[in-house]
Structures are given as C-alpha cells and as structure tokens.
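For reference, the structures are reproduced in the following blocks.
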Structure 1
C-alpha cells in the first residue's frame, strides 16, 4: 500500500519558503560558473596539468548530470525538504574540501562530491516550488527562481574575479570555494519554514537508478571529453552504448511497480514537449556563455574580471524581463517563450554582425540576449511542470534538471565544433552566433507543442 503526503497549498508561506530555495539556487548556479575564473590561478598554485584542469569542471558536471534523476526520486521517497538539506550539507562540505585541496587530485574529488550534492538538492528546489506554493502564485515564484538562476550564471565570473583580486586572507582562488561555507550555513538556517512533502512509493528502484546513471555517464562523458580530444573512437562507442542503456532503462520502467521514472510522465504532452523545448533552450545557453568568454578573453585580450563586466549587459536585460515574465506569460501563454526565443535570435544576430568591431557594438546584442532569456526561462519551466501530478513532482524535476544539464553538454559540444573549426577566433564567434540563431528559431517553433497556458 502506498501513501502520498504533500504539502498543503499555503498562501501565506511563499515569502518564507522562497528565500531558502532561491539561496540554494543561487549558490549552485554561481558555483558552476565561478570556477572558470579561478582556472589560471588553480593551474599555477597546484601545478595542475590540462587533464586535471578539465576534470575540475567535468567532474562536477558529470556527477551532477548522472545523479539528478535518482536525486529527484529520493526526494519523492524520503522527503524533499530532507533531501534538500542533505544535498546542501554535502555540497557545502565538498566546497570546503575544494577550498582546502592540497593537490589537483583532491580538488577534482571535491568537485565530484560537489556535483553529487547538487544532484540531490537541485530537483528538490523545483519540486518544492511546485508543491508548496499555491497554483496562482507559482508563475511569480518560478519567475524569481529563473531570475536567481540567471543572475548566478551571469555574475559568476564577476564574483569570482572580485574574490581573486581581493585575495581575502591570502586565500586567492580558494575563496571561490570557501565562500560557500557561510552561504551554505545561512541557507540551512532558512530551511526551517520549508514544508515537508513526499510522493508515492516506499523503495528506490536500485536497478533503474544504476541503469540511468550508467546511461547518463555514457552520454555526458564523451560530450565533455570528445571535443578537446578530436572525438576518438571510444566517444562514439560510448554514445552508442548510452542509446542502448536508455532504451533498456525505459523498457524496464514499464514493468516496475515503483519505477524510478513513471513512463506516463513522458507520455504527457506538456511534460514531454516541455523536455524537448528545455533541451533546445539550454543547448544555447552554456555554449553562448563559453563562446562569448573565449571571444572576449582570447580574441579581444580582456581579463576574466573585465570580460565578466561585459557579461553584465546580459544580466541587465535578464533582470528586466525575468521580473515581469510571469505577467507576460499570463497574457501570452506559451507565446511568451516563442517571443523570448525570437528576441534571443535577434540579439545573437546583432552580435554576429558586430564581431570584430569595437566592444561597444556588442552591447545591444548582449542586452537583447538577456531580455529574451529572462522572458523565456520561467514560463518554459512552469509550462513543462504544469500538468505533473504532485506525487511525481520530484521525479519530474529530476528529469527536467537532467535535460538541462545534458542540453548544456550537447550545446557546448556542437557549438564548440563550429567555433574551433573557424580560421580565427572572430570568425568562430561569428559562426557560433549564426548557429545559435538557428537553434533559437527552432525553439520558437517547438513552443507550438506546449500547452497554450
């Protein structure tokens, strides 16, 4: 016999719930991007080689992508607030280990542990937003969530550059990790008013968890390692293996009494179409930030802090529309996502035209990109989760977060090919912007598959 315990719809709690969820969201988003700024200092201080440096980033991303679906299901089974707290403790402790790492290997191990902690806590934030916030207030709550996620990404490089330049207590790059300790402790203290909620089921599908984890590792690992190594044969074999493992996993879920992911979720129009649209959206985001950073630093000679300052033009546009995205979506429904995608396409096209000219010519395109991102992200997330039953919210959030991460990896791999095959960095930037325009136009077309409201 299974039972479902879900938090009641409580109109007076969202103001108390949101600070905890948004603090956790900002912490994880910031950490994902802040590391890029610290790489040169880490290389010098720990005498880390190229492979070790790559795994400082890849170890986090791989552990995160591989654990999100299982992390979401654990929240359904054992309590979303509890798993959020456990994930936050693991993430914060791992941050301390990273900040104290004496050698590159210890730093990589700490980053893998960080990714595992993030895989536990990230699905819970979405699930709690979906179950603890009353339906009429959810669009505004998801708008704040999207705002926090975007600001963490946009300002990650700025915060990292400031911390390294300030050299707090002589910590240098280590402050980029140790800053998570006080922030993590504050976030733990803010969890008190977050209501507990659970879904159906009493046990974890261990075989399914092992299958989907292996499938995700087989998918994401070659996407991370393939581009810098010229796509050796093992990367293609790994991608083929991933396809087989996913097929076996989906087949196994149909026969499970308590599946890791209920197959009915993927057959629902809003969730299934939402996953495709979310994949397209995130394929464009990580690749855009990477290519822009490479163009500004390697092509135009800017420091990490200076290039981070240029990113603030994206943040300004993002801040403006993400604060009001729920109001726009209330009027336009799914068309708000299409409008956001078209605005992003216009911004990317403007940057393609401005490539090689003065940096000031990039600013209008950057602002448009931010405007479109802020307009599309919150409504897209809300629409994707809108029809998910409360008892499956954790699993659905885990799947959605996994698609987010795999979208990032696929986008970086594909746009990276476009960028690095160009004759010059400027040509690569221009070609990448054109490719991203095509991707945003595809997103605008995919929006027609989503529910109207």
Structure 2
C-alpha cells in the first residue's frame, strides 16, 4: 500500500481476500470439462456426461449458447466433429476469459486503477487453410483418445504438420505450440501407464491450439506508436530447459501529457539446456537493449515505438535511447498508482496470464516453514518465492527482511499471490535496494560474473560444434 501523503493511493488488500461471486462455480465447470479430456470424447464416461451439460449451461446466456448445446449433445453421443470440438474449446476459453476479467476487475478495485478499452485485431493475410485443418484434425484425434489413450503413433502425427507450418510466419505461433505440446505428450507415452496427468495444463494447451486453427484467430493485435519516457519497474525472467524469456515491466509517460500507462517489453531466445541461472542474460541481452538500461536503473526515451493493444512494446532499438537515472521505487510510489492498464485482447485473457505490477510497503513479513507472506492491515498476501529467478541477487531471505516491495500480482491455487521484482531492505540503518533483474545488464558480483563467463564459453563451444556439423 502507498500512503496518500506520499503521492499514492491506498491499496485495498482486504478486497483481494474477499470471495468473487460465481468464481468457484465457473472454475468447477472448467475443471469438470478438463477431466473429460483425460478419458477422451470418443466414448465419454457416464461420470463425465454432466460436465458437458454444465459447460453448455454455463454459456447459456451468451451468443455461444446454441452451438455449445449442440456440440455438447454430439460429444455425449460420441459423435462430435472437429467443428464441435472447436466450439467446446471456445466455450472453455470464454469461461476462463470471464474468470480473468472478474479477477482483474477486483485488482482494479483494490488498486484504484483504470483500464483502456479494447481494440480490434489486425486481419492477417489468409493462412494456409489446409495446414490449419491438418492441425485441427490431429488435435481432434487427441481429444477423442484422451490423455489416457495417447501413444507414440498418435503423438507423432503432429510432426509433419509442424514441419510444414514453421516456414510461414503467420503459422509459427501455432507450430511452436503444437511442437511443445507434442513433446510433453511424447515424454508421457503411453498414457495408459500414467497415474497422474497435468489436467489443467494439457487442457489449456489443447484448447488454445484448437482455437488457433480457426482461420483469422491468430490475427495480430492492433498496434499504435508511442513517444515519451519509459520508466522500468522490474524484470521478470522465465527459464525453460531449451528457452528463456525476459519481460521488462514499466510505466510509460506519453510526451503529449496523456495519462501514464503500464507497458511491457519482452525478448525470448532458444538456449542450450546447459546454460542456466545468470548465464541466460548473455543470451537475452543482445536482443533487448532495455535489459541493460533496466539493470542500471535508468529511463529510456521512446520515439514512435510500436505498441500493441495489450500494452506490449514491439521493441526496436532504433526507436529508443537511454535516458537519465530513474529509481524504480520512486516510479512505483509516484507514477504506478495512477498508470492505466491495458484490458488485453480476448485470446490473452486467462487467469494464468495475470501479472499486474503493484507496490507494497509498511507491511510485516510472516514467515513459517512452508510459506512466506506479507501482512498488511491484518490481511496476508502470499509471496510466490518459486518465481524468484536464480539469475539475480534477489532471494527469499531478502524479501523476508524487506519493508517495501515492487511485485507482480498473480492468481494461483485459488488466491492472489505477489511475485517480488525488487525490495527495499534496511542494512545497518541504511536502505538497500535489491532487484531480481539487477544483473540483466552485467554485474560486478564475482560469483555471478564467473558464472556468466562460463556460460559464454559454453555457448561459444556449442556454436563452433554446430558450425562444423553444418559444414560437413
């Protein structure tokens, strides 16, 4: 919470703990439908028949009503076509979108923040309809077989489709999703031998991919250009065995004096599985100059930088130049409370995608053997320590001794949690600031510098070996 006498507004943490009408019921419908995908829709089990009926009932008052009712009826009879499965995926996405909107509305109430209106997507050139149909056919076969029925022959059916899609930029998003999904399924084959399934995750991947097979669904979000000052708040790092992504959250102040807004800039790169921790920065840094600026605690001046309706900057270095020093905590105290957030395009509305910058202070830290939480005005806000990257100096211990925090408010496991991006701590009566992305632009820390040097050498060796393979 930001005291009003410091230029901010009071964050109503108590609102985050209050129940949201209809939320549990909507989640129950989604969870029940997801369980039907475990056994498959070729011969739905009697225990899952109610899930399809409930899904149709949940969207009864929407434009989807008649089509979902028909699709549910066909699925119950084991006669659902590919189009019917697309409709069921759309109904599931609509429910999760409604859940996302309810949660972000509650956060807006708690923070006093407003959101910008939606904009229409930009129509893409017509995609290869035959490839979309091939992908839809494979996904339909997966849904009919269910996760228990997957085997290597079924899963490998995606390979040719993915290979044909990758050269087409308009299909690359779907191709990447299918490729990753198929890899997860292949690692779990045969499904009949599994005791547990990642039910929500695989249903999310299946439904998202199924909707992307609809021509036009992958249309690019509407874009505009912005000019003004960018004030970084923090860096969120995502690391996978073969890929890494850094996302800089910031406040943008338009040069024309318009309202400040929340924006993001992201970069993703493939990486060897041997490069971990602080080593990933040397892969990411060359592709996004903003990382170095954020790590140094400076602002940036943007000139006609492209931006999407979701608030994502389409970064291009020629539209940016480094500015003066900018303290992230000063930005969080003064500019963040009044910054507008983007509503986001409908396809991006999912509870798992909620990551809203907030500033908290004057809290006490409640720590036990199992969890870490910030106590504010008699209410506990859990800290998501698992999301704190190892590629930076921020640690759970630093959070536990902090008195102010810049973080991302997320929703997980039925409640709101905060992912720290930076904290203020007091060491020997002096205020010290620790950022998760402090090493994004390089570091003087001996152990971190040593680890990054080792990663650089490892990447150089791998590139040399790859070059030799390509030459032979």
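Here, each number is a calculation from the coordinates, and none is a lab measurement. Remember, predicted model here, so these are calculated numbers, not experimental data. Cβ atoms are built from the backbone, for glycine too; each structure is taken alone.
When relative contact order in percent (Cα under 8 Å, 6 or more apart) is compared over structures 1, 2, which one is greatest? Please report the intermediate quantities before stating the final value.
Working: 1: 23; 2: 15.
Evaluating relative contact order in percent (Cα under 8 Å, 6 or more apart) on every structure, the highest lands on 1.
Among candidates 1, 2, the computation of helix-only ellipticity at 222 nm (-39500 (n - 2.57) for each DSSP H run of 4 or more, over all residues; to 500) that gave -12500 used structure 2.
Comparing FRET efficiency 1/(1 + (r/R0)^6) of positions 129 and 257 (r between Cβ atoms, R0 = 41 Å, to 0.05) across 1, 2, which structure shows the greatest value?
Values: 1: 0.90; 2: 0.30.
Once FRET efficiency 1/(1 + (r/R0)^6) of positions 129 and 257 (r between Cβ atoms, R0 = 41 Å, to 0.05) is tallied for 1, 2, the winner is 1.
Comparing mean count of other Cβ atoms within 10 Å over residues 73-80 across structures 1, 2, which is largest?
Values: 1: 25.1; 2: 17.4.
Checked 1, 2; max of mean count of other Cβ atoms within 10 Å over residues 73-80 sits with 1.
Here FRET efficiency 1/(1 + (r/R0)^6) of positions 105 and 153 (r between Cβ atoms, R0 = 41 Å, to 0.05) has been calculated and equals 0.35, so which of 1, 2 was it run on? So the calculation was done on 2.
Each of structures 1, 2 was scored by FRET efficiency 1/(1 + (r/R0)^6) of positions 297 and 385 (r between Cβ atoms, R0 = 35 Å, to 0.05); the highest score is held by 2. Source structure of the calculated read-out (FRET efficiency 1/(1 + (r/R0)^6) of positions 49 and 361 (r between Cβ atoms, R0 = 41 Å, to 0.05), 0.60) within 1, 2: 1. Once percent of Cα pairs over 42 Å apart is computed for every structure in 1, 2, the highest value turns out to be that of 2.
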